[in-house]
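Next up: the structures, one after another.
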Structure I
Amino acid sequence: MNTGLMFSKACARIGLHVFDYIEYPSLVRGGHNTYQVRAEDEEVRSQIRMVDILIALEEPTLTIHANEIKDDTLLVYDVKNVDPGKTRAANKRIRCPMPLKELVAEVGGPEIMQNTVALAGVLGMCDYPFEVFEDIIRDSFEGKQGKVVKENIAVAKKGYDYAKEHYSHHSHYRLTPIKGAPQRMVLTGNEATALGAVKAGLKFYAAYPMTPSSTILHTLAGWQERHGIVVKQAEDEISVINMTIGAATAGTRAMCGTSGGGYALMSEGLSLAGITETGIVVVEVQRGGPGTGLPTWTEQADLRFVMHAGHGEFLKIVLAPGDVGEAFRLTMDALNLAERFQTPVVIISDKYLGESHKSAEPFDTTGYKVDRGKLLRQAPPNYLRYADSPDGISPRTIPGVKDGIFLANSDEHDDMGFSNEEIVLRNRMMAKRMRKTQTYLAELPQQQVHGPEEADLTIISWGSTKGPILDAMKWLAKEGFQVNFLQITHIQPFPVEQVAEVLSKAKQTLLVENNYTGQMGGVIREATGIELKERLLKSDGRPFYPEEVYDKVRAILGGGQ
């Protein structure tokens, strides 16, 4: 994975746009891992089916990925460890064997450095400037002993020179620096979420490690001293959400993260935050279910669960970013919304978005302000924490504010927080809390429609499917197909009027979701009465490829398979 990321950074460093996709099995002892990097001089948002260059560190790779290899694919492999003639790739003719182990041995490095040699070989074939790759090696092994950096640079130079000498005439690919290209970051959705949280003033984060949300924990843990954040790995997700509620009650901007199984344990805590009116943010990074399911693969099957978890009725805001930029911005928004509306806000992501890297220019935070809502620094006389209000949101204090005493009670309670089960009181408090929904909907931003206003077909989806859909639309537009895309980012409370307006203008529709039942399609039908009959659904743990969307749209519009 580190070597794949080095290649992504190498491409971005010379001005190319990058997207990468990682696959690995949920096996403690390892298994077949792949790291696919796509780099172009125009923006790319997803991986594609066919491979231009394949580095095979072991023989089965050429069989497993035979259907992704083209006639002109360059096959790079260890000459003594891999024999293409014994695999399903035997008919592919552009072979670039390298003595990977021998080149590593020449500098006295450990065998694991074959990765670096192979990658450097590819860069040599593509005439990549070695001095730039040398800087990337230094950056990638920052903090390691100097010996590690020197050995990696030495073996990289061996691989680079070997391939340049033997195979540069084979390669029809060139990695040439683009003059004047802006500097771009290369980051995952999880890293963008962590970055957005820090920018928004996060001061407490709790989690129990659970793939694929764990890198948020790891990232924030590495930044905690620099940014003054308490990062806590708790013993389970019940503790995680209760700690987060406690931190928020004490006046701290607080967030926690998990995947589907951990979110199940958080369900009671979500309801507790609802009745105590405590603003917290929960990040739910989906993986394949049910049960333990597919721990290291992707899916969008937790939508209904995320929307409806937590017993009883209360406002729960659900946001769904579709790329790294939205992961950053919606996390900042989520922390504001949680404190403004004093309620749980859930960011729903998935493994595909959470762990795939994308190049992006530095995020623009112009105009963003931390909004802590009705937070009082000084309590008025006869302060009531849960006082009725037209917008449903009561003024709040934090411990230590003079005359700001209150109870945070999980029972139904009066304006002060004391338990009370009287009918009149119950009706009044329920109405107060639920008025927040109308207040939120009045401020709801417009859902984005990508593509032309007038279209022959409207795609409807949410979350990480955004990348493959937009890439497919780009191909379709070149062929004259008029297609647009309704991306639903603000899922709950559901934007009924906005969605109904877009769909009422659609000539034909296509629902695209990474789940078996078309959960967003069901939500849309319940909310608007509109049924989306044409569907492209997938639940095998793999993300959509733009080719799949492209083929489906062409089939519907009468121009394809």
Structure II
Amino acid sequence: MTKKAIRIFSLSLVAGSILNANVAKDELKNHLKDIEASYIKKIYSNNAYDPIWVEDNSLSPLGKEFINQLKNDKTIAYDLPFYKLYKSVLKDINNKKFNTNLEIKLSNLYNQYMHYLIEGEIDWKDFMNYIQNLRKKYDYKVGYEIKKPPYSSAKILQNAILGETFGDIFSQVEPKRFRYHQLKEYLVKFLHMHWQKVGKIPTLRVGASNPAIAKIRERLKLEGDLQGCNQSIDSNIYDNCLAKAVKRFKIRHGLKPNTIIDRRTRLEFNRSPMYYVKKMRLNLDRIKWSNRKEEKVRIELNIPSFRLYLYDGNELVTTMRVVTGKPDHPTPVFSDTMTTVVVNPYWRIPESIVKKEMIKHLIKNPHYYDRQHKFLYDGWGPNAKKIDPATVDWAKYKDNKKHIPYHFMQEPGFTNALGKIKFLFPNKYSVYIHDTPSKRLFFRTKRAFSHGCMRIQKPRELLEALALYNSNINVDKVMKILGTNKRKVIALRKWIPVDITYFTAYVDSYGYLHFRDDIYGYDRAMLKSYGKSKSKIKDNKKDKNQKKKPKHSKKIYKNKDIIKDKNIIEIGY
């Protein structure tokens, strides 16, 4: 073949490839006319209408990488909204249906998978409406703050088209806080677990014999609680080794830490693996919308576990039990910064508490609260004057509508509702962490008893831990002041980030998986619309009944008002 002939042949190949590309583009454009989802159209308009996933009767390199990512993601299972589409795509690939329809399906699958990976399946708009209704119902500052994940599926795809690998991108979007990765690993394990339910059994104690014991033993082995027991797995005898495993199981599930297999323990043994899978998925998605910024020294307080943790990097400095808000006065979920410690605080009692709990006693006896050192003042300031409560007609405020122009304040002392130490992180909810004279409540397994504030079991221990990072805290002097009723305000030189969280499934600092009760009903509310926040596409046809994808609610984030002077408003719950 002459050089001229070779040149003509080469040009014809180029022309043919351009023609084929144009045909693919035109076919894709025609397909897109029947697609209602704007995000699908945007994907291709940004890519000059070139196919992304399919080419020449096969998957493109990017398509192969995406499918490999999906196959390697062990969390994908039938309980996910996009699972049916995922299986349909795999079927088309196995049947070698590399056409425009598969191209559109893959883009739709990419969008749904990235939604799952980055944002999760919680419908936050629906949940925020639920929170708003709780505010109206309880006439109380119910709070649940979220922070939108800082990633864009469109930007990730654009970077992948430009050459960045999906593997690198996907590892970057995964949260690094709250032991997200470890919880995800437990999720994968539970997806492959199967156990027999124990059914209706009587209360069992060590030494008992029952056919259900073998099922319990097998369940505890699967979850890792049956450590070092030599007894046969088929044994029906409740022995001492199994008792230790039962206790470990009960601790991880937030039950009374004893060895009795009672009604509540039986309930857990009768739950299916999928119950726990849903719980873990829900909490993985909560982490995605939590505060992702992690400071080295930080406080994390988890409401359902009723526990506070102070961390220095990965090291747990101290932890202690917490009393949180009652279900009708839920402790808000938010992040802020601890700035101040108040020793021997006054308690400035909110008007809501005066109306709901105190007026009924004041009507009968205006001096009812004198013995609790709760006195009436004409203001909050340091120059406020005491008012004789007998001079006030309390009956006219009984209807709960009129504003009370006076303020009750409890003086410092061992009977003060705030105890002897208060830790402030000024926030719009007027809640904080504090001591309490009611120590007996810390021995309860469920500790939701406050009006929203967080009472801690070991306030002095927390103060000593804060002193490790604040040289201006003289622990010896503070301990002497605690023996008096003298009020002292300490401004922290190193402010400490505080995350108030709501995790009903989590991994502790020792790597153990825990489950807790849904004390505020947030799990239940989220599961009602779980997996429904995303638009659904029927391949290449318009769905006239399809609802628009709801926008995620705007963050209800920090409204910080740091008070630097000593007249800190000590109002709260």
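Readers should treat all values here as calculations from the given coordinates under stated rules, not as data from a laboratory. Just so we're clear, the structure is a prediction, and the values are computed from it rather than from any experiment. Cβ atoms are built from the backbone, for glycine too; each structure is taken alone.
Highest-scoring entry among I, II, by relative contact order in percent (Cα under 8 Å, 6 or more apart), is II. Computing distance in nm of label points 7 Å out along Cα→Cβ at positions 390 and 518 gives 5.3 for which of I, II? Computed on structure II. Have a look at I, II and say which one yields 0.40 for FRET efficiency 1/(1 + (r/R0)^6) of positions 142 and 462 (r between Cβ atoms, R0 = 35 Å, to 0.05), as calculated. Derived from I, not from the others.
If Kirkwood radius over Cα pairs in Å is computed to be 25.6, which of I, II is the source? So the calculation was done on I.
The maximum of distance in nm of label points 7 Å out along Cα→Cβ at positions 414 and 430 over structures I, II, that is, the highest value, falls on II. When Rg/Rh (Cα atoms, Kirkwood Rh), for residues 166-317 alone is calculated for each of I, II, the greatest value falls to I.
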